[in-house]
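Colleague: As structure tokens, here come the structures.
Here, each number is a calculation from the coordinates, and none is a lab measurement. The structure presented is a predicted model; accordingly, all values stated were derived computationally and were not measured.
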Structure I
Amino acid sequence: MIAGDRPKWFPMWEGECAAIVAAGNSVKRNEVDMLKDRIHVVAINTSYELCKWADMLYACDSVWWQYKDGAKDFKGLKVTQAHEKVMEQWPEIKKVTIRRDHKAPCHDFIMDKYGEIGGGGNSGFQVLNLLAQFGVTAVALLGFDMAIIGEKIHWHGRHPDSGKYIMNNPSEANFRVWRNNFIKAAPKLAALGIDVVNCSMESTLGCFPKMNVETALKRWGL
């Protein structure tokens, strides 16, 4: 049982399916396009540029919102765990909280308080935790490569790492930590009856079954 009042902005997605579009180099626009009007879609960071029609955009870092000027060209729900100054500048952005243990971010999967989630070290983990609180029963992961594939870390290239907007570009060490956080969360997702599939065939994340987008949609009758 999740404690507290359900935030008024929370979507009513109980019993429905969703997809998360992350920024791994494996993301293909034609696969993203297959999701439109068939499944709820959450875009992470700059991946919203592949699906400006998505239901929701999530970015955890304050500097990303500054870099994209609040993603004014995205008309769906915008959510972050960033500093309150982000919401002051762009009031339409909704706020969630990363639980902290002894001042450090908690990386567990959290289902006991609405709007409070585990950090997991990355936005993808945070969105997956949030979708579980929304009540979804199935999630397709796109672009969750958890690896540097080819010459790119992200399909859109590197985040700026110098100048006015400095953002993290993950290393193999980051990916190892992230994978472990997902591995720990996988049994909790299964216990909740949430069917998670990984639609990146090149992904190093092995705790969820792999299949392409078309197969995942058929799996759920979409």
Structure II
Amino acid sequence: MKRIELLDLWRTIAIVCMVIYHLLYDFAIFGLISWQEFFSPGLNALQKFICCSFIIVSGISSRLSKNNLKRGVVVFLFSIVISIGGFAVGEPILFGVLSFLGCAMIIYGVSGKYIEKASEASGFFMPAVLLALFFITKRWTESAVVEVGFLFPLGFINQGFHSSDYFPIFPWIFLFLFGTWFGGLLKKSNLPKWIYMSVPKALTWPGRHSLLIYMLHQPVLYGITMILTRF
């Protein structure tokens, strides 16, 4: 089917917001703004919008894609590079958003046909079930503390766990699957025509290259912030 450019626009908005958010994060690290200012209600809401956008759009795209397994492996390998970079600058990243997205794509690549059958059988009950499971497991995993340290990819952490970016399988897989359900509606062209409209390339280019921007933006922003602190 024809590429849905509105999804690229959504990614563009999310990636621009992410760059701004991470620039302010670097400002906080270098003392240009206070941590209290960084953890303001507005920026906390922006962070939630960014991460939920990436996960939902990734789920939608996975429903429309035919090579989720390959895409998932590539994204997960890039997440390893990001994790190494995080440890190098003293900001450990253990199962960040790229790690999660890579695993979610792999899971869907292996079991997508069964998930799609369950989705079709459940109809419009499916999104309500997925969102309910998301909030239930989110509350459950956030309140659970385990003694072992190797369960963090699933959402169970011990007291010494720390990660600058953390999106475990549970509860976020349910938000990803919510995206795949919505992607099914898009695939069947059951939504209003304006959703399938064309968008200027200048507005979709960042969204089409979001992984590249994600990989490169933080070293650039970190360098810019270091320069600013010298003045």
Structure III
Amino acid sequence: MDEVKLPIAETFHSLQGEGQWVGTPMFFIRLAGCPVGRPPSAVKAQEFPILPTGEKAMACATWDGRQFWCDTDYNKHEERTVKSLLDECWEEHICLTGGEPLIHLKKLDQLFHHKQRIHIETSGTVEADLSDTEAWLTCAPKINALDSMIKLSDELKLLVDARFHPDELTESMRNHKNVFLCPVNDINDVKLDNVERAMMWLQKFPHWRLSCQLHKFLHLR
């Protein structure tokens, strides 16, 4: 196996806390870098856009322009070979998250050809052809999300807070086959007002589902 190396922000073992696969043991690989909200020239200029030195959070925005503070550390802290990552994985599922893992798609080929089911969590802002893989694609659409990636996704996660309204959804979001409403929570606390808002919208869209971040209730990563 060639020594393909990936830029890693962090890795950890936990349960999937959201969406279709909630409760499933997964090996989470957070890849470095995130292009959301950056001009294409800035993204292209370096292999993986990083957080400015010393900053612990930066402004991000949902697909409809609702700004929030992203406190995810997606700086590169190490490089790991694909083989070393696979050797560490005892789970049947691997979740590639970020940042935006799809900016590293060309380096991920070896992961797609092993026994583990690959899950990808994307912002929907990077065009990617996954037709030759069996990857499960989760899209939590951010600003400038592509309609093609929303349609390609196996599940759609929509953040719900006081500013969320279904009228702002695109047609592909509203008609998606597998929509989960995700109440916006604090890092360690559940915000019950946002849960109540999500429950209200479920009355009008009963084919949607609630995603409740099980890992926070269990005090897991």
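Colleague: If helix-only ellipticity at 222 nm (-39500 (n - 2.57) for each DSSP H run of 4 or more, over all residues; to 500) is calculated from each of I, II, III, which structure is the one that comes out at -24500?
Modeller: Label of the source structure: II.
Colleague: I have 18.0 for Kirkwood radius over Cα pairs in Å, calculated from one of the structures I, II, III. Which structure is it?
Modeller: III
Colleague: State the single structure among I, II, III that was used to calculate semi-axes √(5λ) of the Cα gyration tensor in Å, for residues 81-200 alone, giving 23, 21, 14.
Modeller: Details: I: 23, 21, 14; II: 31, 19, 12; III: 29, 18, 12.
Label of the originating structure: I.
Colleague: Right, something else. Where is relative contact order in percent (Cα under 8 Å, 6 or more apart) largest, in which of I, II, III?
Modeller: When relative contact order in percent (Cα under 8 Å, 6 or more apart) is calculated for I, II, III, structure II comes out on top.
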